[in-house]
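Every read-out reported here was derived from the displayed coordinates using simple, explicitly stated rules and does not represent laboratory data. Please read these numbers as outputs of a predicted model, since none were measured by experiment. Cβ atoms are built from the backbone, for glycine too; each structure is taken alone.
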Structure I
Amino acid sequence: MLFKELSEKRFSARSYTEEPVTEEQLRYILECARLAPSAVNRQPWHFYVVRSEEQKDNLRKCYNRDWFRTAPMYIVCTIRHDEAWVRNDGKEHGNIDIAIATEHICLAAQELGLGTCWVCIFDAPLCHDLFGLGENEEAAVLIPIGHPADEPKEKVRKQMEEIVTYL
């Protein structure tokens, strides 16, 4: 599948079937995340795969939505701020790096016919506590993963002329 086609097919799934994600699929997705680029190759991330019922219940306390509960598994994508590269003007690149790696997760899942959705509005302090994250570790994104039970909606995107300037 060409990258443009993959990008067109990827959507935010908000309903999942009960069919599980296989170990092979999960390993492929995580390998794609591992290969993601990061500033100065610091790879300041960690991925928590949430599959046990107890831990899924904990995660659902951080984001309690009916659609979110339908996912058979989740990946909590974290930034390890003490490992992130900092530009000479003080800009830390951990947020950029985790975004790149997380989108690798989403695109790899889509390639396999799985659905995902970026969840960034959740109780991050509660997530930090429930999962025992380190002092310099931040839960940045929750990614539900599974076989989508819903269909993509039409994508609305700005025209190229609105987002690109040739100099």
Structure II
Amino acid sequence: MEKHNSPPSARLPWTWFGAAAAGGVPLGLLWWLLAPGGLNLITRNPALGNGTNPEVWLPRDLTLAGLLVFGGCLMAVFLTEKRGGAERQAFLLSLAGGLLGAVIAWQTGALAGRVWGAPVDAAINASVAFSLRSLSVLLLWPAATAVSVFALNLLNLLRKGPDTGMHQ
């Protein structure tokens, strides 16, 4: 039986970009549901339920940070399972999609805070409203994806052992 080797497809694996970007919507909703200043389902502490308390601002950003790291690690697990000729393109598109997904998560959470949250007067400080104070948090999704793909691929190589078929 003859094996047909077709050339790699010229089409980029855009599903990786789209999946990562679309993942921002549920992460943004989870951020608003879990974070202090939002619905506050993690602590349920009434003192942390209002954005006027400055002690809410850091845990609110850290909640989104944790969700974005989880999204990046999950994307890496799916990427390391990918086989085919377009692994590099899928990786790069998932990084770009992860960055867009992080922005979408941020905006989705902020929108949920405006729509479902209590009305707030953000005149004294913009952080009183459900928002993100540290925009560098948005880089955590693609960073977690890159580091996790590296770590998982390294573990897979170490598990296989040395390559005995190398020519000297």
Structure III
Amino acid sequence: MTNSAFQWTCIKCDKEIPQHLEYCSECEEKRYRKIGGLLYLPFINMLFIAYAYFNSMAVTLSAGMETVGRLPLSQTTYLFVASGINLVFLLFIIYIVSLFLRKKKELPLAYCALLVSGIALMLIDRVATSYIFPQISLNMAQIMPIIMHVIYACIWIPYFRTSVRVKKTFIW
């Protein structure tokens, strides 16, 4: 048995550290320098959201082009406006992905804004569609995506606002 007191050391490099830590400051900085943990899930979901906006833009633009002159002007205009809004959201997602990959401190706020504005856009779209296209009835298949996005936002907005992982990766 030795007379020396027990020393707490870093898990990675065996430097002496305080008892309440697992890593020294250098190893802690390296650990959070890269994206990890649950942050892969929102990143992958952004790719799916980008695909959905691209697909929606292509469908509405195609429908607008095919129905020019056959539908009332308000319905055709709505299709072109909807495809333009989808393009704007697609560009916003590309911007957020670039923030994510560059680990910028603006990401948490921008990602939360994307989630909230996406839900608002879906609600406005459902109301406008039922008003401009009265033959399309509002049913559960159109409501469920909104409910799923609200649940998703209720999970990820608090995570991006309070998570230590997010703060150390993007803010500090």
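What to note about this one:
- Among I, II, III, structure where helix-only ellipticity at 222 nm (-39500 (n - 2.57) for each DSSP H run of 4 or more, over all residues; to 500) as derived comes to -19500: II
- Answer label among I, II, III for the case where relative contact order in percent (Cα under 8 Å, 6 or more apart), calculated from the coordinates, equals 32: II
- For the structures shown (I, II, III), distance in nm of label points 7 Å out along Cα→Cβ at positions 25 and 145 is largest in III.
- Top of I, II, III by volume of the Cα convex hull per residue in Å³, largest first: II
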